[in-house]
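Please treat every number below as a calculation from the coordinates, not as lab data. Remember, predicted model here, so these are calculated numbers, not experimental data. Cβ atoms are built from the backbone, for glycine too; each structure is taken alone.
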Structure I
Amino acid sequence: MRRLTLLACLLLVSCMLSAQGIRIYKTDGSSSDMPISEIDRIECLPDMKFDVTDYSAEVMKMYVTKLGYKIPGEKEDREAVRVKLVNEAGDELLTTDGGIRLRGNSTSELEKKPWDLKLNEKTAMLGMPKDKRWVLLANYWDRTNLRNDVGLEIARRTTGMPWNPHSQYVQLYIDNKYTGLYLLCEKIKSSKNRVNITEMDATATAAPEVTGGYLLEFDYNLDTQTFKSSGFNFDVNIKEPDPATKEQLAYIQEYVNSMEAVLKNASQVQAHGYEKYLDVNSFIDFWLVGEVVMNKDFMGPASCYMYKDRNGVMFAGPIWDLDLYTFSGQPHGGVNNFLLKDWCLYYKALFADSKFVDQVKVRWQLLKASLENEENSIYDYIDKRSALISDEVQKDDKAYPKRQYSGKLTGDEYVTFPQAVSMMKDFLTKRIAALDELIRKL
């Protein structure tokens with residue numbers, strides 16, 4: 001009866017959070033959604049256990065201890081490490097082994113380093129589903145330490161992008177030395193719990209196998225580039241499969257080039273020919289998130305992910321890299337104009353189609369409603385997360401007293417943490433109102 005009561009409480013909480021259904025997590029780390037209307041009964045099995053820990057209620061300590069040897073990698077070796085997660089009470093939540101290496105381009109040269117973590121075994125981390133690959137974001141340029149966190153939450157509130165990374169804050173210790181407040185984040189990769197596309201191997205060289213899945217990154221900053229697109233001259237890197245065979249490279253390059261040829265042709269755009277190649281809802285939601293947070297990097301394009309599953313079309317997303325030039329109108333001449341509509345990926349061509357514009361208007365209302373939801377607004381989320389990390393931000397500031405910002409990136413670099421959070425919320429209020437008017441006039 002006690003277990004039944006606990007499960008009933010869990011279901012009640014789930015129902016309160018969502019009127020549609022509950023999310024069930026299995027022991028292998030996978031999850032699935034189930035409408036409440038489809039549940040006939042609940043049975044408790046012998047020795048059934050429930051993990052009811054609220055991992056967002058405190059900032060756990062992560063201890064990364066180097067083991068003194070390297071783990072060979074195909075592109076780069078990793079430092080072998082033991083990873084422990086410990087709560088405020090000193091309880092050890094998990095211990096596992098893996099390898100760590102620096103990540104990022106310019107950020108890898110900063111005093112507070114970002115890290116790429118690969119565990120030896122798939123492991124659930126702080127309520128996030130099992131996987132081997134994780135990222136520790138340093139948020140060095142971000143006075144609020146919230147831009148990646150809040151930006152990803154905005155992305156998760158869209159309905160057109162099936163998955164965007166989840167994250168939790170940790171206090172990171174490397175070899176028992178405190179190194180700062182970090183955001184432990186799911187790495188963008190293919191898996192059933194992340195970008196859910198078919199994993200390909202070297203035998204997938206003919207249709208239908210060669211048609212997917214592909215995970216691509218459009219980024220002019222990358223040291224390596226798989227190919228340049230012919231229509232828009234974008235730098236495209238095939239993240240997966242890795243490495244791609246010559247047949248796979250030829251297929252996805254031809255697919256991207258054919259898609260761009262349609263987008264370059266005004267008459268084909270007016271005839272909605274692009275719908276044969278790309279998922280419209282995901283591309284709209286990707287653009288909306290970029291406009292809400294004003295992510296200048298997407299203009300590059302930089303850190304723009306897309307993916308294509310077997311026999312499927314191209315999806316935009318997941319969202320990534322939101323800690324620079326975001327949540328501020330200062331770098332962009334204010335908040336009252338579109339930032340990305342004419343300067344990001346394929347959107348100038350897409351907005352020439354009235355059908356696409358009409359769909360943008362519909363999808364904006366969906367996203368706006370989720371951000372302004374009275375019971376769980378994006379402002380409530382910011383308040384909750386800023387309260388969670390407030391003390392840790394002070395500790396992080398003391399660890400890096402000589403932190404230098406590259407000019408005034410967003411205007412909040414030299415104010416207090418509470419002031420920076422207030423500025424973020426004020427920006428969102430003004431930006432949402434501005435977008436509402438701009439999109440209405442399209």
Structure II
Amino acid sequence: MRTIRLRRVVVTGIGVVSPNAIGKVAYGEANRHGRSGIKSILEFDTAHLKSKVAGLVRGLDLSEVMEKRHLRAVSRTAPLAIIAAREALCEAGLDPANLDLPTRRDIGVILGTGGGGIAHVEELYEDYFSGKMARASALAVPAGTPGNIASELSISLGLRGPSHVISTGCTSSSDAVGYAFRRIRYGESPLVLAGGSDAPIAPGIMKGFDLMGITSHKWNAEPERASRPFAKDRDGFVLSEGSWMFVLEDYEHAQNRGAPILGEVLGYASTCDAWHRVSMSPDLEEPVRAIQLALSDAGLRPEDMGYVNLHGTATPLNDRVEITVMQRVFGDKVAKVPMSSTKSLIGHPQGACGAAGMAATWLGLAQGFLPPTLNLDETDPGCELDLIPHQARVTPAETALCNCMGFGSKNSALVISKAGFLNRAGLAGES
């Protein structure tokens with residue numbers, strides 16, 4: 001029987017395009033200082049919408065990434081992903097312009113996205129029904145196909161490894177990082193570019209969420225106060241966009257080429273309630289089990305976690321469910337573990353949300369702080385979690401649990417750490 005040696009999986013590059021900051025360094029600072037990225041929507045008429053705010057990325061010239069003729073043929077999700085991916089690769093010492101052929105063949109792409117090109121498809125339908133079909137492109141079909149967003153990354157950056165899209169709703173980018181983690185761990189790839197990108201802010205999509213009654217509308221006049229996870233007066237999530245990408249790498253491979261090590265992935269697991277299209281099973285067995293499996297995969301216990309990055313959407317049901325899940329996982333120690341929701345800062349970027357939380361967590365752990373939960377003026381009754389209200393907290397924490405729960409009864413959890421944790425803890429043995 002062949003013995004498989006498990007590799008350690010480290011992060012050597014982080015790239016960010018977020019509503020509250022462009023670039024990794026700026027994102028870390030925005031989170032440290034509690035800067036919101038929620039804004040009033042000016043890009044289209046919102047008269048027919050209840051929710052008139054979103055987590056919007058502004059100040060980018062996408063033509064610097066793609067020629068305008070190409071931008072017209074792809075969804076916004078693609079250039080946002082390319083910008084974040086370039087930053088991650090360059091930080092890892094892998095400038096796409098200077099890679100040799102063997103390295104290009106080594107680097108795979110695993111992108112998580114929930115909506116893919118859905119906003120672009122909505123634009124195409126508008127052209128069709130308004131009699132503007134002369135504007136139609138022969139590339140309309142691939143532009144609206146989620147799998148082609150990974151292809152756009154591979155083509156733009158010249159990466160010839162596997163090029164895959166994971167689309168599992170809100171857990172998409174968590175699963176993408178999890179799949180990349182396993183691919184490297186079992187020696188299938190030395191390097192994977194993984195993370196999430198979504199750009200779902202469009203009139204029809206927002207109307208659909210309006211009709212479901214799950215988006216915030218009571219704070220339209222004060223956009224930065226609209227995303228209120230776990231607050232008593234929350235009224236729904238704020239739709240968002242952005243991209244958060246990572247270079248994941250075999251630890252020995254990174255060491256051999258002198259790459260910076262920014263953090264580590266220790267464990268991953270996913271489960272499905274098999275219950276409902278948009279709600280979670282009331283027994284909560286599967287989200288709890290996903291976390292327990294991820295901890296077991298990492299060889300750690302709940303009490304080893306220094307921080308939890310919560311899914312924290314700000315919908316009444318999801319927040320209450322996650323509170324109970326944390327109580328079951330951490331038991332009587334639940335109030336002693338600091339936790340927060342990145343969505344209070346940036347809104348809910350759908351399938352990219354897990355990657356947004358991981359980026360916030362890795363940057364915070366590296367710099368010695370935990371990001372806050374904004375707008376937590378009064379916590380939901382019965383919530384005994386330490387939710388780091390309003391302001392970031394200085395911390396010596398080294399480990400974190402990143403939790404995601406999504407439509408289709410899906411649950412995903414990752415256990416991550418700051419650089420060098422396993423060495424300091426004496427847990428860096430090989431299997």
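Here is how the numbers come out for the structure above:
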read-out: Winner on distance in nm of label points 7 Å out along Cα→Cβ at positions 116 and 420 once structures I, II are ranked, highest first; value: II
read-out: Structure from which 2.2 was derived, distance in nm of label points 7 Å out along Cα→Cβ at positions 188 and 388, options I, II; value: I
read-out: Origin of the derived value 12.9 (mean count of other Cβ atoms within 10 Å over residues 84-91; candidates I, II); value: I
read-out: Origin of the derived value 1.4 (distance in nm of label points 7 Å out along Cα→Cβ at positions 108 and 412; candidates I, II); value: II
read-out: Origin of the value 64, 53, 52, where Cα extents along the principal axes in Å was derived from one of I, II; value: I
read-out: Read-out relative contact order in percent (Cα under 8 Å, 6 or more apart), computed value 13, structure in I, II; value: I
read-out: With P(r) over Cα pairs in 10 Å bins from 0, in percent, for residues 244-331 alone derived as 13, 38, 30, 14, 5, matching label from I, II; value: II
read-out: Which of I, II leads on distance in nm of label points 7 Å out along Cα→Cβ at positions 100 and 300, largest value; value: II
